[in-house]
Structure 1
Amino acid sequence: MTKLGIILASARPNRVGEHVSRWVLDAVPTGVDVDLIDLREVALPAFDGTSSPKQGLPKETDHSRAWGERIDALDALVILTPQYNGSYPGNLKTAIDFLYEEWNELPTVLVGYGWGSAGEVLPLLETLMTRLGADVVGSVGLGFREDLSVEGELFVADEKASALRELLSTLSERSLAKVG
């Protein structure tokens, strides 16, 4: 069985991400075990290691070990991020920067939301994850007005919902191929 992690990146009190995460969860294929990873709950501090994660040395803190183990246990990943001022939230960058080898070859789908259908954040995040060796399968961007309201009410077009289901299906296939 594929274990899919869904990282909910927004930590704002009035975030729209919870609504979008339910939309993503509804599209997950049957038979997939989901770990919904809320970065508001994970609450990693600013990076506090004395060596770069890229060096491959043992993690020094309990929170870095726990975070590494949680991501390492995944077969595939969806990163769900808002677009804040043209980029991703700082807590997402922190969470990514705590690790290195755990992202390597991890089949990943990016889901962004914001003005302009997250058209600025998705390429930035794809570049970052590709640099870390993740297998970025694709992305879906949801836009305020055309796909959701600023309060989180979703009215996503069938084409985008289909695109998400297709990407999630591809994630499952790639994660099984990776294990096999």
Structure 2
Amino acid sequence: MNKTKRKIFETSMKLFAEKGYDATSIEEITATVGVAKGTLYYHFSSKEEIFNFLIEEGVKLLQNSIDIKTEKLDNYIDKIKAIVLIEIKIVNKYEDFITILLSQFYGKEARNQMCQKYVYEYIDKIEKIVEEGMEAGQIKKGDAKAIASEIYALIASTLVYKMKNQKEIEVIKLYKEFENTVIKGIKVKE
């Protein structure tokens, strides 16, 4: 991605997170970036295209991180731990992206449905790991969909925690809290 496209991308992400998608105009994006509308339209055909690109890139980063970390692990509890740690790190580093994804999840418009599609695909990925962990006897038997949704929901929990405390997250400290409650809750007693 070239420098101008990256600046448009990052500025749009910040504005969408701060003001919301609907309240952010193309004029505001171009004024903040310091480029003409023509330059913006050279890189993106519309505000909707900027939004779609932003969500696709963010979700791709999250899913690739999960794939890379979990494929090396044999133990399913370790896979869940890796997912939880990545989620905390993603919220800490990409708070604006997570804010947009969560704020646009609800509704019936095309962008809401796109966010729902990506979130559901991500939850399905977690659900598969949970189901395999149950079959291997490492994760307690239960509703894999509910457990996967709960693990995904740690993204929202982390964002709320960060916003409430108004400071950077101590990643390992928060991870240990989640490990002590969520992960120990699904682990088969040895």
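Computed from the coordinates by the stated procedures, all read-outs in this text should not be read as laboratory data. As the structure is a prediction and not an experimental result, all values here were calculated from the model. Cβ atoms are built from the backbone, for glycine too; each structure is taken alone.
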Exercise for the section: Assign the value -24500, calculated as helix-only ellipticity at 222 nm (-39500 (n - 2.57) for each DSSP H run of 4 or more, over all residues; to 500), to the correct structure from 1, 2. Expected result: 2
Handout entry: Structure (1, 2) behind the derived value 25 of relative contact order in percent (Cα under 8 Å, 6 or more apart)
Key = 1
Handout entry: Test item: percent of Cα pairs over 30 Å apart calculated as 14, pick one of 1, 2
Key = 1
Completion exercise
Re distance in nm of label points 7 Å out along Cα→Cβ at positions 117 and 141: value 3.7 computed from one entry in 1, 2; matching entry is structure 2
Practice task
For Rg and Dmax of the Cα atoms in Å, for residues 29-132 alone, the calculated result is 14.0, 42, so let me know which of 1, 2 that is.
Solution key: 1
